[in-house]
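Novice: What follows is a group of structures, each given as C-alpha cells.
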Structure P
Amino acid sequence: MTADMHVHTLASDGLFTLGEVAALAKAAGLSMVVVTDHDTAANSEKVNTVCQNSGLKTVNGIEISAYVGDVKIHTLGYGFDPSNADFAGLLAALREGSFRRTEDIIRKLNGMGFKIAFGDAAAERADDRTPIHAMHIARAAVRKGYSNDPIAFYMENMMYGREGFSNICRPTPEQAIEVINSAGGLAVIAHPGRIDLSSADRYKLISRLVPAGLGGIEAVYSAHTDEQTAYFREIAKEFGLFVTGGSDTHFAGGNRSIGSPVFQPSDGLLQRLKIC
C-alpha cells in the first residue's frame, strides 16, 4: 500500500477541494490519502465520504500548529474521534485563537502601511467554521494589490523575524499530543527536518515528547534529504515510534505533489489506525 498522509485543502491554507485531492491521489497510484488541514477537522466526515467513493483508504487527520516559543513543532494527529469533548474544545480554542492572532497581525501590517481589515482575511476562507490562517491574510493582501504572490508577501512581512509576525494563542506540542491521545488518535511530530533547532536540541525535544505520548515521526517527507529520512527512521526505531510519510502538498504547480515521496505504511501503523 502506498500513502500520502499529509495533504492540505481549502479548509485551511491549501487550494485543493476534497475531490481534487482524491483525483490526484488516484492519479498518483495511491491506496490511501489523509487530509491534515491546519487546526481544523471540520470536514472529516466529507473526507471519509469522498475517499470511500474514490476507492481510497483514509483516517481522520489534522496538523496542529504547535510551537515552543517561536519554534514550530507542528503535530499531526491521525485516527482521532473529532466528537471527543477534549478534542472539540481544543479546536474551538484554536479557531478563536486564530482570530486574535489575525487581529494582531493586521494591526501590525496596518502600522506598516498595509490597509487590510479583519473581514478581508476572513473572507478568504472557504468555510467560516475554520480558523483564519496567515496565508488568508497574505491572499487578502494580494487582492488589495500589495503583492502578486501571497507566499512572497508572507515571507517579506509576516514570517518569523518580520514586523508583521505574531505567534499568540499557539498550543505547545505537549498540549496537542495530550488532546490527540485523549481522542483515541496517534500523535506524530511533523517534518522534523524543518524544526529550527540544532540536531542535539531536536533530539532532546523528541526524547521529551515520547513520554508525553508522542506516537510517531514523519520521517518520510517531501523536503527531507535521503540522509534525513534515514536518520529520522533510526530515531523512530530508537524510541519505538511509528514512521509516517507525506508530501505536505497545498496546491498544484509548486515543488510538492501528492504521492511524493513514495511512502508505504508499515503493517503496524495500519493496524494502529485500524485500516484493513
Structure Q
Amino acid sequence: MSKRKIIKIDENKCNGCGLCLPNCPEGALQVIDGKVRLISDLFCDGLGACLGHCPLGAIEVIEREAENYDERRVMANIVKAGANVVAAHLNHLREHGEKAYLQQAMDYLKEQNIDIPKGENKMHSGCPGSQTIDFEGAASEAGSDHGKRASQLRQWPVQPHLVNPLAPYFQGRDVLLAADCVAYSVGDFHKDHLKGKSLAIACPKLDEGQETYIEKIAALIDDAKINTLTVMIMQVPCCGGLSHLAKEGRDKAKRKVPIKTVVVGLQGEALSENWE
C-alpha cells in the first residue's frame, strides 16, 4: 500500500451509463447494481483516461492509500479482451508518457509470444469525437492578412465535459477558456488569442452540469499544473458566468494561477483585459 493517484466515483452523480468503461482498457471499472464501480486498485493507474467521458462529472482523480498499480496483472487481464483493447491500453500509456509501464507491457507481450498490435498508436477505445489528440507542431505561421491563415488549435476535444485535464497538451501550459460565441466575433481569434494556448470552450448560459467545469478547472490547476488561465467572454451579462466558474475552480484548487479576463464586444473588439 502507498499513497498515490487513483480515481474516485461519486455514486450520487453516477447513473450507470457506462460511457467511461470503454476508456478504461485496464478493466478497473464495471457497472454493478446500476453504478460504475472501481473493482480493484491494482487495475487503476490513476491517469484518468475515463475522466473526460463521464457526462455527469462523477469521476475525479484523488490521492489516497491504495494498492500499487500492477501492469503485469493488468496485461494478463487485457489480453483476454483481444488486440484492440491491448492496442488502446498501449496507446493510453504512450499518450501519458508512462514509459516504464509501457515497457513492462511490451515485455509481457513478448514473454507470452503475443504479437504487438500493428498501428496501436493510432487506435482509440472510445467515441471518435472524444478521442484525445495532440496537434503539437501542426500549427504553423502559414498565411497572411490577405491569404489563408493556419489554424492554431493544438488539441482535441475542446468541450469541457469531454476534455481530460491530465492530457499531455495541458501539462504546464497556458490555457484559454473561451465562451463559444467569442471565436465567431473575433476575426483574428486564432492569431491574436489562441496561438500558443490549449483551449476549452463553453456556454455559461446553456451548458448543463457546470459544476463539472469547476472540478476540471481545479484539476487543470492542481494536476496539470497549468501556467496561466485566460477567460474570454462576450459583453452580454450572461457570459460573465464563465468568469465566475473559472474563479470558483481556482478557489477550489490548492495551487494558485493568474487569471486574465478578456471582455469582447459584439463586433469582436476587446473592451477590457484584466489580470487577477
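Novice: As an exercise: helix-only ellipticity at 222 nm (-39500 (n - 2.57) for each DSSP H run of 4 or more, over all residues; to 500), calculated from one structure in P, Q, equals -12000. Which structure is it? Before the final figure, lay out each step's value.
Specialist: On the way: P: -12000; Q: -7000.
Source structure: P.
Novice: Who wins on distance in nm of label points 7 Å out along Cα→Cβ at positions 76 and 180 among P, Q, i.e. which is largest?
Specialist: Structure Q comes out on top.
Novice: Okay, moving on. Any idea which of P, Q comes out highest on distance in nm of label points 7 Å out along Cα→Cβ at positions 52 and 252?
Specialist: Comparing P, Q, the top value of distance in nm of label points 7 Å out along Cα→Cβ at positions 52 and 252 belongs to P.
Novice: Another question, then. Can you say which of P, Q returns 14 when relative contact order in percent (Cα under 8 Å, 6 or more apart) is computed?
Specialist: This value belongs to structure Q.
Novice: Of structures P, Q, which gives 20.0, 63 when Rg and Dmax of the Cα atoms in Å is computed from the coordinates?
Specialist: This value belongs to structure Q.
The numbers here are math on the coordinates, done by the rules we state, and not lab data. Because the structure is a prediction, the values reported are computed rather than measured. Cβ atoms are built from the backbone, for glycine too; each structure is taken alone.
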